[in-house]
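Several structures are given next for inspection.
No lab work stands behind these numbers, since they all come straight from the coordinates. In this text, all values refer to a predicted model and were calculated from it rather than measured experimentally. Cβ atoms are built from the backbone, for glycine too; each structure is taken alone.
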Structure I
């Protein structure tokens, strides 16, 4: 699996924090010929999280969009790298992996690729959570037909009894139910209430990422020495 290690090392050299591999065969009919996924996790810089805590949303959104641009660059360069190895690949950028903003749902969710790769789990807030960075991460992915050695999927929440995100939610959209992969998203969060609030905040030049910044593991990440 030297080619697999090569692509992982390459993506990390471009700025990815974690990389994993998953079988996503049959999960999206649009990508039926690309049954394997490479999940890309990029930590959100600590100074960006501080902007949220300071409610400096103008600078936060500027930093956020830089993160998305970087993920796009990593995904497209990864796609090119794999194609040069002789395989098909498709970088799932924000524009290619169309998102329904009212439902906050894309064609093939990045969180699905990440949990199936074994890189983390879904928190009470329905955000993806990693042991290293909490939910202070941005996600990307690449689909391919390249042979990969898959990670062990995470199928149950690894959150403890912490309710920081639930307590911080300004619209009480987060349910007490912990995530597992047998549940529907609606079992853990009222996505319509969440989406409506986020869209209204964004239109006003504000934002709501309290569930991300208040996550206990995010707080631990912020305290770590680099």
Structure II
């Protein structure tokens, strides 16, 4: 994997200094001219997508630059180069798989609200741990606009629940049994109330039906949703 990272850095960046974060905390893309080599942009970003399979710390930033594959600007290429500079200073980072005797599943979900300045759609993400080992993660821009931060967080919880159910199925198939039901944490107490209340009302009637999959799993005690303050995105 280190050789793969080196190849990406050589392809997209030439001797730039490393940085401590893959993106600025308040990322904006000013209107600039089109990038001169869109094929190179797609090549480097595609390689970064593959790298997120073992580098969850890149998931959000790579998701961000993937949104401009069709017509990248110079500003978007600058963001890609920052990711490469971050890789340059963190090549030794990776996942650590630790032995365990008790198996429990814990997940963390988070979302911004109207984070995209263009279409006002939110970006959500989650991380799922088996014991202390990270086994699944994702960062993805939502398909629809959320009318509140609670709705954005609720949708992120639903997407995470789908992944939890898949992980549970996989664990069952290979013979692992959990000691307790999975716990899904989020930092929006309103979203936890919606997850525990399957009754449709004015705040949820417009939300796509598939997101209410979350309520079904909470009611069946497949998992529990709890509120906690943390920083994920």
Quick one: Rg and Dmax of the Cα atoms in Å came out at 17.1, 49 when computed from one of I, II, so which one is it? I
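With percent of Cα pairs over 13 Å apart, for residues 114-169 alone derived from the coordinates and found to be 65, which of I, II does the value describe?
I
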With relative contact order in percent (Cα under 8 Å, 6 or more apart) derived as 24, matching label from I, II: I
When mean count of other Cβ atoms within 10 Å over residues 18-25 is calculated, the result is 13.6; to which of the structures I, II does this value belong? II
